[in-house]
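In structure tokens below, several structures.
Every number in this text was worked out from the coordinates using simple rules, so none of it is lab data. Because the structure is predicted, anything quoted here is derived from the model rather than measured. Cβ atoms are built from the backbone, for glycine too; each structure is taken alone.
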Structure I
Amino acid sequence: MPDTPRFSPIHCVPVGDATLMFVSGLTAGTAAPYDTEAQTRIVFDRIQTLLAEQGADRHDIRKLTVFLTDIREYALFSDVRNQLFADVRTPPASSAVEARLGSPSVRVEIEAIAVRRHT
């Protein structure tokens, strides 16, 4: 039997008095096909769940990398992101690129990097 590729949805690296958290690219899967706004909400919920399991939250996110099936839908993604981070003093840096995401119904994939300080 061939080796099954392994990956972690989140990888945590202790660095001094903090932990860096690298969240793998996540999609909404088969949920909300062709709906960029709904998929963006679903993906951010999944990211927040992974961060919460590590004692972090959206305030700890420092960088987002976004892959959109159609870059013309950037505003749909951006509106959801801006609502989510409206109360965050310094919103995360963000990059977006257009990419094929396996299925045309999957409209958005998001990676995140977070930093949780230990107090």
Structure II
Amino acid sequence: MDWWPVLNHFSVGSLLNWIHAKIPDLPINNFTNDWTTGKAVGALVDACAPGLCPDWELWDPKDAVQNASEAMGLADDWLNVRQLIKPEELVNPNVDEQSMMTYLSQYPNSKLKSGAPLRPKTNPNR
């Protein structure tokens, strides 16, 4: 029996469950279409390190590449989450799902470096 589909399905489910727990207010159900605005990766960065990317909710969805660039840059600099894919790839609905999963799988073990530029939300009522 080929176990790869079973193991792969378990990995997908585990990672999605972890993401749901970190950002429960966003409807993340896959590793492709649900990331196209760049806001979800901003939310994930801020969930892993509150104050690192606090204004992701204010980001314009039309600026998807810029949004993803900012979040991924902060994650690379301060959480040691390497940019294994480019921001342009992350926001593309046709992104390779395995590549996206590989990138996102770094977040559960991320650790905030000291000296990170943490800041409060611009509009704390949002």
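Worth pointing out:
- Structures I, II, by mean count of other Cβ atoms within 10 Å over residues 47-54: label with the highest value: II
- Structure responsible for -14000, with helix-only ellipticity at 222 nm (-39500 (n - 2.57) for each DSSP H run of 4 or more, over all residues; to 500) calculated and labels I, II on offer: II
- For 49, 43, 21 (Cα extents along the principal axes in Å, calculated) the corresponding structure among I, II: I
- Value 39, calculated as relative contact order in percent (Cα under 8 Å, 6 or more apart), assigned to which of I, II: I
- Entry that produces 79 once volume of the Cα convex hull per residue in Å³, for residues 39-94 alone is calculated, selected from I, II: I
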